Structure P
């Protein structure tokens with residue numbers, strides 16, 4: 001067991017192994033918190049909104065109430081998950097099959113729904129004022145006024161922009177100068193919206209979500225528009241997205257539970273990368289080809305009254321997506337709570353960090369009981385933070401650092417021609433490892449330079465602590481091998497010719 005920690009520590013030494021291993025452990029643990037927060041968000045937003053304990057008493061307090069609900073429900077769920085993991089990993093594996101089946105069904109439902117939009121797109125209207133998206137939570141009829149019995153009546157939308165319900169009322173300039181239109185939010189794969197969604201659309205916090213090709217006249221900002229809640233730019237979005245692809249080393253973290261780890265880990269890892277990459281990329285393209293851009297940029301679905309867009313797109317029912325997403329996040333959280341304690345147990349048993357040696361003990365069958373308790377405690381910290389957007393960049397740094405040092409370990413072992421390093425993958429070359437290491441380092445600073453510096457500072461402190469405490473382990477690591485190679489090279493250069501009198505010491 002130990003996975004990536006074992007590879008790094010045996011290749012680069014206990015200092016690097018311990019520093020990166022503990023950071024990777026923290027990343028895996030916080031990933032569990034992120035998955036649990038996602039589970040709660042799905043539960044309270046789409047499955048059972050009435051189950052919320054905290055309610056928003058005033059406008060604008062919805063986010064605060066949701067975060068408090070996440071903290072309460074998240075604590076309950078992490079206790080249940082910790083009990084399941086404590087009972088035994090075999091039960092986690094059995095549940096994993098159920099969760100996987102739900103995820104596969106939900107993915108199939110998305111592709112089926114995309115095909116269906118080609119000849120029968122769903123009725124999913126959104127309301128625009130000029131080119132600005134309106135929040136459906138504030139009104140019901142997408143019009144300024146209606147005709148009834150030869151009588152013109154103003155709507156709720158009119159009253160939101162005007163000082164009275166009378167036709168001669170004083171209204172907002174933008175409202176007066178622009179028309180209200182209703183368009184389909186999911187026009188279908190044959191509609192040609194892919195051309196509009198092809199290029200990036202970044203915005204500042206508090207910007208109005210606007211449709212690019214809709215003509216309008218400028219005016220003053222006001223409610224009830226759909227606003228962005230965060231500033232968006234490429235590197236920030238990469239930092240939020242990256243944790244969704246960090247599960248590729250889950251197999252190596254549980255290598256001790258695999259029957260044939262030498263065969264299962266490389267095969268499973270490559271298949272995991274290939275499968276998830278295909279699904280993610282295809283879904284991105286298909287969503288851009290089926291769904292209006294203003295809905296894709298509407299984070300909370302205010303333009304569609306909070307309905308789940310992907311659920312509406314899917315066939316035959318939105319519940320397939322809701323249930324699949326719920327079990328997917330549950331399963332990912334369980335896998336994190338299963339893999340992280342084993343990683344900590346492996347570090348503790350090596351004895352390179354004295355104050356965590358107690359976490360190397362466990363049950364008679366080797367299950368990491370004490371490590372599980374610490375993992376659940378750290379995971380609770382992530383749950384108390386409660387904000388997914390705040391937790392995700394932290395995870396990205398720890399995972400990227402781990403992947404960077406795995407690539408470095410592979411490159412060093414190849415360059416040193418270590419006898420026990422014999423990679424079987426026929427397309428492997430040490431330059432690929434250096435390229436991967438460079439990309440990981442660059443991505444860390446591109447995503448968030450200050451989070452990257454914090455992660456490196458934490459790893460550096462752990463490194464110096466292990467070095468200070470001795471870390472008297474001799475695993476034949478590559479760093480000491482590099483030192484010996486450098487010394488040997490220097491000695492051979494000295495013997496090439498007679499020393500000059502100025503160089504005599």
Structure Q
């Protein structure tokens with residue numbers, strides 16, 4: 001049997017402690033998949049003020065209390081606590097960084113709940129978190145073979161470890177997974193002075209006149225991954241996705257790869273999901289869908305007419321998610337006899353426009369401007385069709401969840417959606433969804449009408465559903481690809 005690998009996995013969000021987006025689901029499901037393969041994996045993240053220590057059984061570690069650190073000329077103390085995540089089959093130990101000023105007193109991950117804008121000191125917050133990861137390894141005298149980082153919020157970890165403690169981390173290899181190259185952690189040049197790093201590395205952390213966390217992480221990591229093969233190709237080919245960092249990725253050559261995310265078989269599974277009204281039993285799909293659709297309609301306060309197709313959308317309200325495209329198309333979509341539910345938070349201006357749509361079509365369009373994990377599960381199970389009209393999409397977790405729940409996706413052909421959603425072909429009977437190419441209202445509306453026509457053709461729709469339910473998005477293959485990367489790095 002192959003040797004078990006020791007892995008410390010650092011992320012700014014991990015389900016079930018907290019979730020803003022796909023990083024949280026990735027962090028949870030991927031690390032449990034690694035554990036299932038027999039590896040010694042531990043995770044580490046900050047404790048934000050809205051994470052309950054009692055609920056998650058977060059407790060002290062004797063050696064990791066009140067550790068001093070200098071951030072931007074101020075002495076801060078952080079404490080690292082212990083907890084664990086589990087899917088009921090496997091368990092992974094968690095290290096949780098606590099600090100009053102930067103994390104405990106904030107009831108949010110990245111953005112101020114009052115203004116909706118990023119906290120102005122996010123640079124200092126994630127400098128502290130990066131130091132807490134490095135210092136935890138030093139204080140425990142535990143140096144994992146792999147230290148796996150995620151996005152700009154943890155990208156400083158390899159920079160600190162390799163620059164300040166090269167002898168201690170000489171056997172540790174660093175992997176960085178970038179979930180969205182648009183978010184790079186860009187701050188004024190003065191942020192460099194807050195890091196405590198020597199000036200000779202400054203140039204490697206500057207990009208387009210700004211301090212850039214992600215650039216540093218890419219340059220100091222031993223391998224960089226992203227969350228789907230097609231998105232990896234897109235970021236290499238077009239600098240618009242990376243603000244010019246693709247030049248560095250091209251130089252990495254074989255040390256950059258796109259690996260499609262899998263999903264946890266216990267977290268997102270209609271057969272075991274406690275958040276939905278009725279679980280999927282054996283092959284009785286019709287009663288499962290009817291029960292969950294009626295439950296969702298009641299939850300939304302819509303008229304109980306299960307014959308009318310129900311369209312679901314769960315999304316950050318951001319331009320790249322195709323929200324403007326949806327708004328430009330919505331009047332034409334709602335001319336059809338449909339219900340539409342949108343769940344999401346984000347850009348204030350686009351949010352106002354979605355609220356106006358809900359006011360204009362109160363019997364047809366429901367907008368829930370909240371983060372609600374249970375409602376997300378209900379939408380995946382109770383909708384007939386799921387819409388993801390992204391301008392670009394690194395992975396597209398919710399489209400994958402839709403397939404698993406027998407909710408047929410309509411997606412744009414981009415990034416991870418190309419890798420995960422095979423277009424339905426009525427000639428061959430293959431495929432699980434409907435895919436449109438151009439990010440235009442006419443292209444979206446045309447594909448939407450195609451999907452509605454298929455919905456009204458029971459034989460055709462049953463075939464698509466059958467394809468969806470037989471599709472597997474297990475982590476096993478993808479996790480093994482990561483393990484192969486790990487083994488090549490440490491051999």
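Please treat every number below as a calculation from the coordinates, not as lab data. Not measured: the values here are computed from a predicted model. Cβ atoms are built from the backbone, for glycine too; each structure is taken alone.
Comparing distance in nm of label points 7 Å out along Cα→Cβ at positions 211 and 339 across structures P, Q, the highest figure is found for Q.
In terms of distance in nm of label points 7 Å out along Cα→Cβ at positions 235 and 379, which of structures P, Q is highest? Mind showing how you got there, number by number?
Numbers: P: 3.3; Q: 2.5.
Top value of distance in nm of label points 7 Å out along Cα→Cβ at positions 235 and 379 goes to structure P.
The value -11000 for helix-only ellipticity at 222 nm (-39500 (n - 2.57) for each DSSP H run of 4 or more, over all residues; to 500) was derived from one model only; which of P, Q is it? It must be structure Q, since only it matches.
Can you spot which of P, Q the value 32.4 was calculated from, given it is mean projected area of the Cα convex hull in nm²? Before the final figure, lay out the partial values.
Values: P: 32.4; Q: 23.0.
Comparing all candidates, it corresponds to P.
Ranked by FRET efficiency 1/(1 + (r/R0)^6) of positions 35 and 171 (r between Cβ atoms, R0 = 41 Å, to 0.05), which of P, Q sits at the highest value? Between P, Q, the highest calculated value is found for Q. Comparing relative contact order in percent (Cα under 8 Å, 6 or more apart) across structures P, Q, the highest figure is found for P. Could you tell me which structure in P, Q was used to calculate semi-axes √(5λ) of the Cα gyration tensor in Å, for residues 131-386 alone as 44, 23, 16? Only one of P, Q returns 44, 23, 16 for semi-axes √(5λ) of the Cα gyration tensor in Å, for residues 131-386 alone, namely Q.
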